[in-house]
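Undergrad: What follows is a set of structures for review.
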Structure 1
Amino acid sequence: MIKKILIGFGILLVIVVILGVLAFSYFKPNKEVVLTFIKENPKKSSIYLMRNDSLLSSLNINQKMPLASTVKIIIAIEYAEQAAQKILDPNELIALNELEKYYVPNTDGGAHPSWKSNIKKMDLINDGQVELREVAKGMIKYSSNANTEYLIDRLGQQNINQRLDSLKINVHDSIYYIVSALFVGKERFPSLKGEELKTKLKGLSLEEYIQICSVIHDKLKNDSEGNYKGDLEDLSLSIQRVWSDNLPGSTTKEYAGLMKKINSRNFLSAKTHIYLDEVMEFILENPANRSWLEHSGMKGGSTAFVLTKALYATDKKGNQTELAYFINDLSYLQNIRLQTSMNAFELSILTDGVFRKKIEEQLSSSQ
């Protein structure tokens, strides 16, 4: 009997090991994973890649898709413009308690707690306060949604949306309070759940949806005890899908173009770049990156269904690269697998001419 048990345990152990090896191989970072997915799923994907003013790849570049947190680039630019014009002071101390009003636990992948942990480690907290510039940095580097909600309010929602015009971005949805959007169902249809709630949410016009978000933002702003945000109620995957689909959208053509404007160093003023660079170019905090990059900034975004990224880079040899790629309608496993390979994909684009040629050949133009 013991022998049979040991044999059975041994077989089970072998199966577990094999499954572990297969899982490791499946999720192992690999630049080809992203390329293959985009190639095999063109209806779900969009990419725009430029290198030294030459267009290497353009797939579905005019297809508007949800941006997720990549939209925060626009907010960062508005922050930098207002700092350059001395409308606000980046050194101003902001109470962490103000930011906490917009933090909803377990909805940001740990972004806000990670940012707070870092500023504490770096000794950047002064009597429960942190400089405004660190709030902006936390929005981009850590993708804190709470910081984003605060900054939209502080910079002015109207100012941020008007910035789209000065940036010459023509295809872009209105930017609104994305944390507040999590509570639209609770605010507008408090007694509904499941498919009935989903149907009602999908029936709202985007204008109605944004207006409700503004009402919710004011409630969060004055919810010092956290009573309002204490219960999100129904936030099932089907409800999350409505939230994801309603996030501000744009195209890879617009965002690659925006990366080009930043990378050129002549579209925005030198003063604006002083404040924008310290927010966007966190990758250069690593000495290894500074050894081969002159400038580089990026912002990605994700929901359970969406992955987006926009980046720019100028290396020490003067080569300039601008990239935007958006993917939607992902399954859970597809999402996780792609996320683990995005860095390898982007690094290869910046450093591997053979891989860039492969992208150019395999991702044919589709407008």
Structure 2
Amino acid sequence: MSSDTTNDRKLEHIRAFDIDPAIERDARHFDRIRLTHRALPNLAFDQVDTGCTFLGKRLSFPLLISSMTGGDHELIRTINRNLAEAAQRTGVAMAVGSQRVMFTDEAARASFDLREYAPDALLIGNVGAVQLNYGFSLEQCQAAVDLLGGDGLYLHLNPLQEAVQPEGDTDFSNLENLITEVAGSLSVPLLLKEVGSGLSAPDIEAGLRAGVSFFDLAGTGGTSWSRIEHHRRGDKGEDLGLVFQDWGIPTPLALQIAKPYRSQASFVASGGIRDGIDMAKSVIMGASLCGVAAPFLAPAMDSADAVVAVIERFRREFTTAMFLLGMPDVATLFGNESLILKASGEHI
């Protein structure tokens, strides 16, 4: 695929949000989970400690700015630099969009060269797992990490997006063996990530066999990449992307599915997390980190200050939820499903 085609696709992805607000599905799956309010929380608000550690780095609270974009365009460079600067200033993590474009367009490398803006932040690189079947090598995976100065590397799994995408790469055969090779040789931890349809138990088990111990569940409920790709299909009478726009596993259900594997792996919850209460529910259900993307896109086009403002909103909401649950720190909150209200006959 040419670099021009790849860069054009990145811009089309960003602009799709402007032409179709329904790309943000706003399913609010987390609203079905009710938590135990404490009228006597037995702690002061200022005593709540939201700090946590992931991939060996201390974060101010368990927020990850999820993968969005990358490529050779000033808008893309602006977005990534503002996100990186905001991550540095607020002590949260950031993952970049797919780095494949940096290998076809030298100018695209600047959008991933972010350590200048985030010298201490937890940064995660990103390449498509399916590209391992199309000539992408371990050496290129390592080069993506090296350019970013990454603390980890996402291999993203996106069979639905590729199936709907006009130029999609759909050979997902034999990937478990190829992922095993990368996981065993990369200089940083490898993380397997869906992009909005969720990871099932067989997916997690395959990752564990491959030597992966970090997974981003990325369930349904937020951005629909299937609907985004629908807008890029040349045949306007083709509605494949709309038919599958909500396909997959809702994020709370994906967290439940992942529960038996917590002793072997750490999980990131993403997909439809839109406030600090959603974050608190995710941590209660076993998430070590909570990924958010769409709410940061428009602010990142503006300034790092605008991104910081959204991050601080999430932090205040998350802290308030912990206070109202009587939870003094994230370790006490993590996996504490006794905080979930379960009426007779109801299921989360």
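Undergrad: 1, 7, 15, 18, 19, 16, 11, 7, 4, 1, 0 is what came out when P(r) over Cα pairs in 5 Å bins from 0, in percent, for residues 53-236 alone was calculated for one structure; which of 1, 2 is it?
TA: Source structure: 1.
Undergrad: Out of 1, 2, which one gives 4.3 for distance in nm of label points 7 Å out along Cα→Cβ at positions 141 and 205 as computed from the coordinates?
TA: Label of the source structure: 1.
Undergrad: Could you tell me which structure in 1, 2 was used to calculate distance in nm of label points 7 Å out along Cα→Cβ at positions 277 and 333 as 4.6?
TA: Comparing all candidates, it corresponds to 1.
Undergrad: For which of the structures 1, 2 does the calculation of Rg/Rh (Cα atoms, Kirkwood Rh) return 0.95?
TA: Answer for the origin of the read-out: 2.
Undergrad: Here is a follow-up. A value of -11500 was computed for helix-only ellipticity at 222 nm (-39500 (n - 2.57) for each DSSP H run of 4 or more, over all residues; to 500); which of 1, 2 is the source structure?
TA: 2
Undergrad: Quick one: relative contact order in percent (Cα under 8 Å, 6 or more apart) came out at 22 when computed from one of 1, 2, so which one is it?
TA: On the way: 1: 29; 2: 22.
Going through each structure in turn, the value belongs to 2.
Undergrad: Figure out for me which of the structures 1, 2 the number 16.1, 48 belongs to, where Rg and Dmax of the Cα atoms in Å, for residues 101-196 alone was derived from the coordinates.
TA: That value comes from structure 1.
Undergrad: While we're on this one: For FRET efficiency 1/(1 + (r/R0)^6) of positions 133 and 317 (r between Cβ atoms, R0 = 30 Å, to 0.05), which of 1, 2 scores largest?
TA: If we compare FRET efficiency 1/(1 + (r/R0)^6) of positions 133 and 317 (r between Cβ atoms, R0 = 30 Å, to 0.05) over 1, 2, the biggest value is for 1.
Every number in this text was worked out from the coordinates using simple rules, so none of it is lab data. All values derive from a computational prediction rather than experimental measurement. Cβ atoms are built from the backbone, for glycine too; each structure is taken alone.
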